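K.L.:
These are the structures in question, set out in turn.
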Structure P
Amino acid sequence: MIQKEKSYSKPFLGWWIVLVTGIVSGLGVGFYHYGFSALFKPITSELGFTRAATSVAAGIGRLEGGFDAPITGWFVDRFGPRWVMVVGIMVLSLGLVLMNFISSLWTYYLVWGFIVAIGLNVSLTVTVDKTLTNWFVKKRGLAVGIKFGLIGLIGVLILPVVTWLCVTYGWRSTCLIWAAVMLLGVPLAGFFVKQKRPEYYGLLPDGAQVDPASEEKSKTMIDRGIEYASSFQETEFTLRQAMRTSAYWILVVIYGCHMIITGSLNIHCIPFLTDMGISPTLAGGMMGMMIFFTIPSRFLSGYLADRTTKARLKSLLAVSFALEVIGFGAFLLYPTIPMVYMLLITYGLGSGVPTTVIIVMLGRYFGRKAYGSIYGTSNLFRMPPSLLAPVFTGWVFDRTGSYRTAIMVLMAIGFLATLIICFIRPPKAPDQITDIQNII
């Protein structure tokens, strides 16, 4: 019999993995997604780009992430995440070093849009989420929430640092400094991130223990892990089986809507604020406040997801998009500084939820076996609109001198996502449960 509530006398190894991957992801994702807003205007000004052209690099990175995610997902499903993460961090650091030497639009697209993005997407997205999904079942929401909470917390801490570095030393030196920071993640990932499920190391997910007196001796640890996961109504799908369900495709659309909104606002946040007369330093602080409000929503949504049935997980998503719609609508009605604060707060609270809950839903709906392939392939379909989103937002500003029309579009997308969420249903178990090695 598996004792699900009994814990070890020492911390479960999975929590060390959460801590390390959360810190390394925070440093990488925080700089790429949040810190880029501080780099945006200096790059645009020095190299003479339009805002739409500057935004293209971020869009290329998201599109590229869509293409390499299925390959990365299959690779970590088949061979494990450790060395994928190590190599990806090294590529990310190399790209940041090369940023110091760009002088034209095409080199900027090549370095930030491809090299930096490949390093980030390979090492700190599918790879990390696959690792946490392997090591947690009952407490998966908490583990993922902690990871994303750390990303948000580190994002809050590094954004003013990146802003200060840009003002003091310039954006080129800032990228060079951050390359050195990211290299610190190589030994951490190499030591703490494990290649396989906890069952291969004599452990069960969540740190659960087996009562040796009552457990059948013939069962392997893999069998016990599958039995443990099934006790929480988790069934393992292959990629093909998952793609035959409507739940998979609705989640793809919902996550795509989320990426459109975050891709636009995260990149254009500081330019949007400084255009209203706010100083770059204060704008960086205000964006940091926005990121700060993602922390409780990420952690709390993960905590609640562990205590919510599969059928009701969608309610957490609906609330998150509704908060974003409220913030956008309030600003459009009263475009004042107080309403800017309301927009940033509601957006922070709302945008923190989908990143956690959708990962939990994919794991709860489709299991651990092919998680990397399922999650990675979903990226392939949801990345094209996220490529266009920041470019469209920059184009709107270039044409109108204002972000107002873009914000109206983002509000409409958030409202549409709220409606689509109502149609999602947990998938039925597949007709045939295949071997753990059968991923596709």
Structure Q
Amino acid sequence: MSARSAEAAQRALAAARTLDPMINAFSAILDERAALDAGRCAAGSSLEGLTVSVKNLFDVQGEVTLAGSIINRDHPPAIRDAPLISRLNAAGAVLAGLNHMGEYAYDFTGENSHYGASRNPHDLERMSGGSSGGSAAAVAAGVVDLALGSDTNGSIRLPSALCGVFGLRPTAGRLTRTGVFPFCETLDQVGPFALDLKHLARAFDVLQASEPAPTPISAVDALGQGGKGLRVGRLRGYFDDLLDAEVLAATDAASRAADAQDVVVEDMAAARAAAFLITNAESGSLHLANLRTRLADFDPATRPRFVAGALTPADWYVRAQAFRRGFTRRMERLFGSFDVLLAPAAPTTAPRIGQKTMILAGREMAVRPNLGLLTQPVSLAGLPVLAAPLARPNGLPIGLQLIGPPGGEGACFRLAAVLAAKGVVGATTARLA
């Protein structure tokens, strides 16, 4: 048994009980499981003394995988942990709880009509982001050291940006999704959150170690390589057109610190549209049986999206996938000139809970669909993205997307380490207690 892990477990459980009434990040606090994990942790394990919570679409033995819905309440408890949870446990991490999420992961806000909104620890009146908002909020509040989330169109990167924590969407297919409730099979990815960049790197190395082809360099090793020779491109055009002025200025400053060269990629708006079509069609098909028999049990904010998806013409879906293949090739060719690309992660700081519209570049836009307008095009190409919070101890969080080539998570970690050393990026624990 690890005394460090036992102490960490008790701190996390106490913090969850104290802070969760304020942030609403947890669907379950797992006292017995945390004690069991701490008892099994061997001293010297790579994640010894670290605690973790997981988005409630990961299977946890003995718990119902709600996926943010009330329909799933009727499901039996999971009979085993998702493999990624088992990997973290084997490395010494202690599982402290399950995190709230947007219903069936179709959400950018962190709001859920069934279970309430997960609140941003930096301002409890503001959104945590979705759909992994509970995971990001639990980390930002300092309840746990790590969390697991999923990202289809931005559901790790957006909450990371709004809550001011690090998050990683790995290369498409890098981490197994066995034991994870699906949303959109061809776009879904899973990954970790952390306040500490080194913790994020260690967690990713643990998670990927059992995969058939781990990345060429470990994330931990990449952190120590420095930035010499690192070629950085700043995505412009589409990524600047609808930014809040504060976000644009902060991203420009980070770009200068990274010595980035400007680059414009055509068809970003079309890539976003293709991501929408693919997401709607696949998720509508997935939930078709329940849409026919339990329509009233869906969250009113997600119900029309799933219905629209179920009615999407097959030809639209086929054309969106064809566009995706060409767009992916164009994005990958950029890495002949650059090692990593930099872009803002969210067009604005966190909106207020319940806010319906926002002003971006003088245009009034709906909040719910447009918070992810900068993450969706990148999702389509399946590239690895590290969400890095800008160091803003006195302001609402702003996040960057650090985008690498397929299998290039190491380049993302290298740039994050360079910017952290310069004081440009860094997470700040919210002060709630």
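Each value in this text was obtained by applying a stated rule to the coordinates, not by laboratory testing. What you see is a predicted model; the values in this text were computed from it and never measured. Cβ atoms are built from the backbone, for glycine too; each structure is taken alone.
K.L.:
Using relative contact order in percent (Cα under 8 Å, 6 or more apart) for the comparison, can you identify which of P, Q gives the largest number? If you can, show how the numbers build up before the last one.
P.N.:
On the way: P: 29; Q: 18.
Result for relative contact order in percent (Cα under 8 Å, 6 or more apart) over P, Q: largest is P.
K.L.:
Using distance in nm of label points 7 Å out along Cα→Cβ at positions 16 and 200, single out the structure from P, Q with the greatest value. Please list the in-between numbers first.
P.N.:
Values: P: 1.7; Q: 2.3.
Ranking P, Q on distance in nm of label points 7 Å out along Cα→Cβ at positions 16 and 200, first place is Q.
K.L.:
Looking at structures P, Q, which one was mean count of other Cβ atoms within 10 Å over residues 312-319 calculated from, given that it came out as 12.9? List each step's numbers first, then the result.
P.N.:
Details: P: 19.2; Q: 12.9.
Among P, Q, the structure yielding 12.9 for mean count of other Cβ atoms within 10 Å over residues 312-319 is Q.
K.L.:
For Cα Rg over 2.2 N^0.38 Å, which of P, Q scores largest?
P.N.:
Values: P: 0.96; Q: 0.90.
Answer by largest value of Cα Rg over 2.2 N^0.38 Å: P.
K.L.:
Could you figure out which one of P, Q the value 1.46 for Cα Rg over 2.2 N^0.38 Å, for residues 160-335 alone was computed from? If you can, show how the numbers build up before the last one.
P.N.:
Values: P: 1.46; Q: 1.23.
Computed on structure P.
K.L.:
Here is a follow-up. Using helix-only ellipticity at 222 nm (-39500 (n - 2.57) for each DSSP H run of 4 or more, over all residues; to 500) as the calculated read-out, with -11000 as its value, let me know the right label among P, Q.
P.N.:
Numbers: P: -24000; Q: -11000.
The correct label is Q.
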